[in-house]
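These are the structures, in structure tokens.
Any read-out appearing in this document is the output of simple, stated calculations on the displayed coordinates, not a laboratory observation. No experiment lies behind these values; they were computed from the predicted model shown. Cβ atoms are built from the backbone, for glycine too; each structure is taken alone.
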Structure I
Amino acid sequence: MIEGLHLEIPTGTFATIQGVSGSGKSTLLHLLGGLDIPDEGDIRWNNTSLFSLSQNELSDWRNQTVGFIFQSYHLLQELNALENVELPAMIQGDQNNELSRSLLEKVGLAHRIDHRPLELSGGEQQRVAIARALRNRPQLLLADEPTGNLDRKTANEIIQLLLKIHQEEKITVLLVTHDTEIARLGGVQFQMENQKIYSQDR
């Protein structure tokens with residue numbers, strides 16, 4: 001449960017939310033991405049309430065506007081890297097393989113394009129997941145503990161990659177983490193405690 005929350009993220013921001021396990025970070029991202037519906041209150045994107053949309057409209061909004069990156073990658077084991085990146089586009093009937101290939105090149109995996117997840121390291125799998133999240137050119141990138149399963153060196157590489165993508169693509173990024181060092185990289189920083197959120201400048 002999240003109570004009494006008011007959160008506004010300006011367009012083009014790289015924002016971080018830090019909090020321990022159970023503080024409500026993942027729940028918040030699921031709400032902001034339209035994956036869950038709150039019991040009360042509202043979530044608005046560019047002054048449009050997500051909950052004024054039909055289920056089909058909400059699904060289209062998620063697919064076209066939001067990119068999700070999860071701690072556990074959520075890659076399909078039977079598909080190779082290129083095919084995993086293509087998944088969001090297949091929902092729209094868009095099969096521009098060249099764009100998917102260029103995204104894998106952007107995340108440093110042009111040489112691993114035909115490999116399946118079990119043939120990739122954890123860091124490589126997360127890079128595939130990042131490329132997949134970018135496939136439909138989202139305006140908002142939601143990252144849920146994207147370095148949680150990675151060693152420090154690989155985690156730093158992933159965070160630097162996300163910062164670079166944010167700067168180059170001007171995407172709004174909201175990243176949740178329990179890691180203080182990562183949280184401090186946000187241009188806007190928040191802290192979650194006991195299902196409530198605070199600005200870091202409180």
Structure II
Amino acid sequence: MKDSDYLSNFFEVGNVEEAKQKILTPENGFSTEERWQTETTPLANMLLNKLEISEGDTVVDYGCGIGRISKYLLEKVSCNVIGVDISKSMRALAEFYCNNEAFMSCSTTALKNLTDSGFRAKQAFCIWVLQHAEDPIYDLNLLHDLLIDRGYFFVLNLDGRCLPTIDGWKNDNINVKLEIEKIFRVVEYFSPPKDSVTDLARLTSFCGLFQKR
């Protein structure tokens with residue numbers, strides 16, 4: 001359910017550095033740039049393995065930001081990536097940051113239109129996204145619809161909810177993990193790779209692979 005106090009423009013940014021600060025906040029003594037450099041590679045490598053991404057696959061990066069993970073995937077595998085984000089500025093920066101003709105950014109509305117027109121992907125992933133989503137149940141249903149039968153969905157997410165609102169961060173008590181399990185089949189839960197998240201995040205998050213029923 002949508003929150004009337006939700007700040008839909010919270011993730012609008014003016015440049016790449018501002019975007020990085022929103023995507024990976026300083027934590028446990030690590031700066032945004034340190035986290036960006038150390039966490040991206042092991043996490044993206046796990047994605048490649050868990051989702052079995054191969055040449056020619058079309059992968060959906062749901063909540064792509066400026067394309068931190070997408071850029072790495074595109075450099076490692078000759079796949080196609082559709083980066084989806086609610087932030088118009090993040091989507092524009094993602095085109096610049098990824099700098100790859102196999103990458104396309106779009107809004108959730110455009111993705112819904114593509115899906116309604118018959119588009120399907122083999123794999124999709126959400127990294128640190130659903131905890132901030134205004135309506136995660138809508139997002140999960142859209143992700144389910146866009147996947148092929150038995151397609152795979154990778155998630156790394158906080159256990160709790162952190163919604164940007166006019167009164168600061170808010171927890172609406174939606175259990176994202178439970179909502180995922182209602183819609184998708186659980187393949188496995190596992191720990192993120194070492195050094196891909198901070199110790200604090202590891203204690204307060206879950207990482208899993210799911211499959212369209």
*Quick one: Cα extents along the principal axes in Å, for residues 17-64 alone came out at 37, 19, 12 when computed from one of I, II, so which one is it?*
II
*Which of I, II leads on distance in nm of label points 7 Å out along Cα→Cβ at positions 137 and 161, largest value*: I
_Among I, II, considering only relative contact order in percent (Cα under 8 Å, 6 or more apart), which has the greatest calculated value?_
I
*Determine which structure produced the value 16.4 for mean count of other Cβ atoms within 10 Å over residues 153-160, calculated from the coordinates; the candidates are I, II.*
I
